[in-house]
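Just so it is clear, none of the values below were taken in a lab; they were calculated from the coordinates. Note that the coordinates shown come from a computational prediction; the quantities given were computed from them, not determined experimentally. Cβ atoms are built from the backbone, for glycine too; each structure is taken alone.
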Structure I
Amino acid sequence: MIQVTKASGELEPLSLDKVRASLSRAGAGTETIDKILLELKPKLYDKIPTREIYSQVFKLLDTYQPRQAERYTLKSALFNLGPSGHPFEEFIARLFTAMGYQTKTQVIIAGQCVSHEIDVVVQKGKDIDLIECKFHQRAGAKCDIKTALYVQARFEDIAQKYPGVYRQIWLVNNTKLTTQAIRYGRCKNMGLLAWHYPENEGIEKLIDQFNLYHLLKLGYSEK
């Protein structure tokens, strides 16, 4: 049985079902998926990096269905916004603009105790929200409960200074959120946006819905 080397360095058995599922999520047709898997199999070897697998798959998909290849490479395209977090903040501002918000980036707001630099301030109608962007540079990294606690503490300091002015704070992440971070965020009425979260409304779905691929440098990634 062929094993694959994950981004973390761990080994796990090769699963072509995972490759098939990732292609299906990108919108590839069944016939195209079958062709890609048939061409992929001879190129596989024991302990092959998952990154190499998805590089090969991307090249094949780009040949058969270029539009779906854009979707398939979306995760790495978000990583390409690094290494600093600022380009990701600007991208999130553009995303919220597409969603009908007025946006400003890198805004200094005084709290009751200290001043805070807010990554993005968004407004729709009378509702004003604050957004804290967390950018990760490696696959597998997640926003955990410590990050959620930190973000909420900043919001509470500002809300105490300006009662009723700001509706909520968002935690926006280019990877995933831990279960505890989600539970805490929902309890505190935080806005949460990450890879595959909320379900069917995650960051990857919104990028596709508003067709913002042109704002990203496309490459390939592990799904």
Structure II
Amino acid sequence: MAISIHPVISLFDQHSFYNFAWRVYRDDPNWVPHLWPQRKVYLTRKAAFFNYGEGEFWLAKRGREVVGTIGTAIDHSRNRHKGQQTAIFGFFESLPGDYAIAQALWDHACGWAKSRAMITLQGPYNFAANEDPGFLVKGYNCPPCIMMGHTPPDYAIYAQRFGFKKAQESLAYRYDLAQINFDVANAPEVVRRIADRATKHHGKEVIRNPLLADWDIEI
């Protein structure tokens, strides 16, 4: 059955867009879902990005079944600053194992960009360059670091097959606290320096759970 691309318009569309990721990552224990309010602020065009850019959101469907999502955008401020004509794609999700879905989403994004006189398409990132940038190529067995993307192996393969060229690499490092037995004295020098600085400025404190009833005070 052919794949069709539909704009996200109604509240039902917005929830379909948001909920689709659970189908992609339902068997991935390392996936961390985005919060609905965080997504909603984009889907309703209330994010700060829309003060200086434009963007739209799309659902890929086979019949009535949602099989993928994508957002297309133009950061007019960045384009003026850099003297470029670049469109963005982000919020990309596609059922793994089916390249045709990814191709249909990117074909649509390319067409959207061309209709607005853009000459390059860059992504994935969720319109702000530091929000879920890139497709994961290693580290699938680890949870993502803050603001780093976490995607299935298929995505990077599909992007290369479609013709995207790598623009940059982002690296995230992991440090196993079990290796230092939770004793700062045995930690690497950089960790000891940070700990000493924190102790000097704030004194020695204990780690405890926050008191949610006193949230404002705790913050």
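Taking FRET efficiency 1/(1 + (r/R0)^6) of positions 56 and 144 (r between Cβ atoms, R0 = 30 Å, to 0.05) from the coordinates of each of I, II, which one would give 0.70? Checking each candidate, the match is II. Taking FRET efficiency 1/(1 + (r/R0)^6) of positions 88 and 200 (r between Cβ atoms, R0 = 25 Å, to 0.05) from the coordinates of each of I, II, which one would give 0.65? Traced to structure I. Structures I, II were shown, and FRET efficiency 1/(1 + (r/R0)^6) of positions 24 and 128 (r between Cβ atoms, R0 = 35 Å, to 0.05) at 0.35 was computed from I.
A value of 4.4 for distance in nm of label points 7 Å out along Cα→Cβ at positions 104 and 176, calculated from one of I, II, originates in structure II.
Out of I, II, which structure matches -12500 when helix-only ellipticity at 222 nm (-39500 (n - 2.57) for each DSSP H run of 4 or more, over all residues; to 500) is calculated? Don't jump to the answer; show the numbers that get you there.
On the way: I: -12500; II: -10000.
Structure of origin is I.
With Rg and Dmax of the Cα atoms in Å derived from the coordinates and found to be 19.6, 63, which of I, II does the value describe?
Details: I: 19.6, 63; II: 20.8, 65.
Working through the options, I get structure I.
Rank structures I, II by mean count of other Cβ atoms within 10 Å over residues 40-47 and report only the one at the top, that is, the highest.
II
For Kirkwood radius over Cα pairs in Å, for residues 64-191 alone, which of I, II scores largest?
Top value of Kirkwood radius over Cα pairs in Å, for residues 64-191 alone goes to structure II.
To test your reading of the models, identify which of I, II gives 15 for relative contact order in percent (Cα under 8 Å, 6 or more apart) when calculated. Derived from II, not from the others.
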